[in-house]
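See the structures that follow.
Since every read-out is calculated from the coordinates, none of them should be taken as a lab result. Computed from a predicted model, the values in this text were never measured in an experiment. Cβ atoms are built from the backbone, for glycine too; each structure is taken alone.
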Structure I
Amino acid sequence: MPYVAMQRLAVQGVYALFEQAIAHKLQYPKIRLQTVTQTPVVLSRAGKMSKYTGQIMVTDGGPFGANRYFGRIDLDGVFHATDSADVPVFHLLQRLSENPADVASEYGKLTGNCCFCQLGLKDARSTAVGYGPVCADHFGLPWGTH
């Protein structure tokens, strides 16, 4: 897919993950992943003081002002990219939207940490799935089936 065509990418599934987490009373849901080129990608919801309140900010996870800002996912689930977003970021977001359980599982198996809470995966089942049962419930994902 050419870069110009990806300036706006429909990723409603990503927005739905955050809505699910908020429905489960998480105040500050966050998802930490990395691209195939090992670029960190962190998704978090913009707070009340942001001009993008409720939208999902997509960055490299660095401190505000010193981070790499890839873009934002609006309330309709559309990713609005900046020039910092490259093809691996687009592909990661698209895959997360289409199959969040697999993407979360890959990250957990790669790092040994849950992509949602960043806690280490301690038991055999969580390690096999790639994320824990509590986070699976919060984000509406299957657990114990990977």
Structure II
Amino acid sequence: MKFDISYTIDALPRLLEGALVTLQISLLGFVLSLALATSLTLMRETTDWRWAHRVLAVYISFIRGTPLLVQIFLIFYVSPVIGLDIGPFLAGILAITLNSAAFVVEILRGGLASVPSGQFEAARALGLKGRALWGKVIMAQTIIA
């Protein structure tokens, strides 16, 4: 059997379209997962709501314990059953966002654990509170660590 390059050349435009869609989904999922993970990490560290901690622990455990392909299938096929009619593009973005966010939350938790408690005390001694304390001091060091 001979290899014929003409099939590959004929399929090249469709392959490039698929690569572009993959790139779009990956970039959007990456940006949204960073935003979601940062929000979830801040919620985990700044609230004392036990139910929120439990829901977040179940979410992280479920997402980290199941393959991404299973999550994509669940989101794509289960969302119409519960009344959400989302297309394949949005389902892919949502699945990658939720999957990546679960892993990034754990990465940020580890980085946050490496920030010395003296940094919190020093920021509070300077009069920083809330958003300024977390955004300018703690999260900056968490991301770098």
Looking at structures I, II, which one was Kirkwood radius over Cα pairs in Å calculated from, given that it came out as 18.1?
II
Consider the structures I, II: one of them gives -26000 for helix-only ellipticity at 222 nm (-39500 (n - 2.57) for each DSSP H run of 4 or more, over all residues; to 500) as calculated from the coordinates. Say which.
II
Calculated from one of I, II, distance in nm of label points 7 Å out along Cα→Cβ at positions 22 and 126 reads 4.5, and the structure in question is II
Out of I, II, which structure matches 1.4 when distance in nm of label points 7 Å out along Cα→Cβ at positions 46 and 78 is calculated?
I
Work out the source of 10.4 here, i.e. which of I, II gives that when mean count of other Cβ atoms within 10 Å over residues 14-21 is computed.
II
One of I, II was used to compute relative contact order in percent (Cα under 8 Å, 6 or more apart), and the result was 28. Which label is that?
II
At a computed 1.7 (distance in nm of label points 7 Å out along Cα→Cβ at positions 94 and 110), which of I, II:
I
Suppose distance in nm of label points 7 Å out along Cα→Cβ at positions 38 and 118 works out to 2.0; of I, II, which structure was it derived from?
I
